[in-house]
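Any read-out appearing in this document is the output of simple, stated calculations on the displayed coordinates, not a laboratory observation. Just so it is clear, the model here is predicted, and its values are computed rather than measured. Cβ atoms are built from the backbone, for glycine too; each structure is taken alone.
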Structure I
Amino acid sequence: MLNNKTILVTGGTGSFGHHFVDYVLAHYMPKKIIIYSRDEYKQFVMQNQYKEHSKVLRFFIGDVRDEERLRMAMKGCDYVIHAAALKQVPACEYNPNEAIKTNINGAMNVINASLATGVEKVVALSTDKAVNPINLYGGTKLVSDKLFCAANAYGGEDGTRFSVVRYGNVAGSRGSVIPFFQNLIDKGEKELPITDFRMTRFWISLEQGVELVIKALEESKGGETFISKIPSFRITDLAEAMLPGCVKKEVGIREGEKLHEIMVTREDSLHTYEYEKHFIIYPHYNWWRDRDMIPGGKLVDQEFEYSSGTNTEWLSVEDLRAKLKTDLDEH
């Protein structure tokens, strides 16, 4: 599908962008991959990492807050992956205007530039924090998701198609609990802090995240939210897997943090279909046509909720140890 295609990735110097580039170069023969981001040093480092692919990779310094620059970068693009965002919860709380400028205004700019330049498909990366948000980051991403889904009404019959991919913290990503625990372990600590002993999370690797984006590019008709079926784990079990026999100290849940990650709410269940390896939440707009639904899905029960706390698939301590050895190699 991506053979001889031009793909632009906003925020492309992050963990997702690196793995997306690796995956696409390993499985396809793209015409061009454009890395669009505002950090010149990260672009310099990434350019050096992919020297042998200099004919395929292009690097555009630019901010999603700049629609004119986005239009310039998107000329001739077939697909756009929107991964740029301000993601740190405390930083967004302290700098709300900046979060809005990047996460909401930036989303609008990506949409407008894509429509103006005739991009075929756009996939926007979302987060579990956009579901029933309790912090500003989640609130901005909820608005972003709504903007991308609604944008399909403006593309026309054969115009740009927009969809969303939703998942939680990628295992081992910057700012997540695994590198935090590992840093303490490397310092010789025998005690690991647990915000709440009841806390659970979903486990998704970078590989799975990229594969879900590829699936959305292949299958989306416009307006869908794609969610992977993935296992849950308890934070206490993760601590035990990383430091067997460690002392676990409950330190209290932080402001803006949830006990469990929720991907599909009961309210969304009315429009959620289950597939073999993923769920799709279909849009609820008068312009949406049922004939555009992807075949093979089954409507979930009306009381269905996809939460890490009530999931049917769980990782044991032993499973987590194995995952730490395999999935985290990609970081």
Structure II
Amino acid sequence: MKLTKCPENPILTANPAAVWESLCVLNPAVVYDNARGEFAMLYRAAGNDVGHCIRLGLATSKDGIHFTRASDKPALSPDPNGADSGCIEDPRLVEMGGWYYMTYASRAYAPGQYWRSDWEPYNPTLEYGPAIVNQNLSATHLAISKDLREWKKLGRISDSRVDDRDVILFPEKAGDKFARLSRPMTWYGKGYPCRHASIWIAYSDDLMEWGKPEFLMQGREWWEDLKIGGGCPPIKTDRGWFHLYHGVAEKDGGYRVGAVLLDLENPSKILARTKDFLMEPEFDFEKNGYYNGCVFPTGNVVKDGALYVYYGAADKCVCLATADFGRLTAYLADECRVK
């Protein structure tokens, strides 16, 4: 089974009229705003500055395909004097109890134009600075909002020593705990239960302080044998938590998309998992960009029985794929059971 790509892709591209998003837009978080009757998208954006400072923009749509920017200014920007001063990127968004909770990856310094052949990781000379700052590794932060327009940053919720990204909240408690997925980039190899960077799960009473992550799953097929990471926020179904994730293949570095079904009360338990990928790079705008050969899912919405999957293509633009959600979850639960 495969996701169906929207014939109008890409559905959002860079805006040359705005310096802060003139180079690329990608990796969006998307929710359906019932109060406004519209899809709301927070997308990663950057201009052509050498530091490659990354911000978030906001766009809305009535049909989930044709999006209009809400403003000519960013919806959320790095704090020049804060811990997220380098970038705000790859948001994931859930709604709980009338609040929107957004996780986002950040760095102390802007990452630079990482796709260039002469790129080097930013490493400022700080005479008395701690080594961890000089490494400029990713950490994940949490922000909250009532309306997706005014945001309160709550601070860091992951360990910056392990370059933890793809931190994704479940949209409600599992059992009596909040749950999240993450992908600590340095937790693999000797002393770890996985050969490559993998997906881990953790639990919390309050969303800010988290217990020690537990290993959840690693790549097992050829298309995910280099590393895997979480994609979109999990969706609750009567068959389990449905989650789309990304896998990276060692043979071509390509990003592809798989799905997993997790137990509702104990999401540390995997019920089903696709053997084959559901989506891969096919078109020029997915194969050629600032990361060639990449489809990176970060937002999903279920509306009127259809699953809308929003993904970044080649680190350059935003695209959409869809599926009959009932048919897809039935396929996963009935034909991809973990034995």
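Among candidates I, II, the computation of percent of Cα pairs over 24 Å apart, for residues 169-256 alone that gave 33 used structure I. Have a look at I, II and say which one yields 0.93 for Rg/Rh (Cα atoms, Kirkwood Rh), as calculated. Of the structures listed, the value fits II. Source structure of the calculated read-out (log10 I(q)/I(0) by the Debye sum over Cα atoms at q = 0.13, 0.19 Å⁻¹, for residues 193-312 alone, -0.63, -1.05) within I, II: I.
Tell me which structure, out of I, II, gives 2.1 once distance in nm of label points 7 Å out along Cα→Cβ at positions 9 and 41 is calculated.
Numbers: I: 2.1; II: 1.3.
It traces back to I.
With P(r) over Cα pairs in 10 Å bins from 0, in percent, for residues 73-144 alone derived from the coordinates and found to be 18, 43, 27, 10, 2, which of I, II does the value describe? Going through each structure in turn, the value belongs to II. Out of I, II, which one gives -10000 for helix-only ellipticity at 222 nm (-39500 (n - 2.57) for each DSSP H run of 4 or more, over all residues; to 500) as computed from the coordinates? Comparing all candidates, it corresponds to I.
Computing distance in nm of label points 7 Å out along Cα→Cβ at positions 81 and 153 across structures I, II gives 1.2 for structure II.
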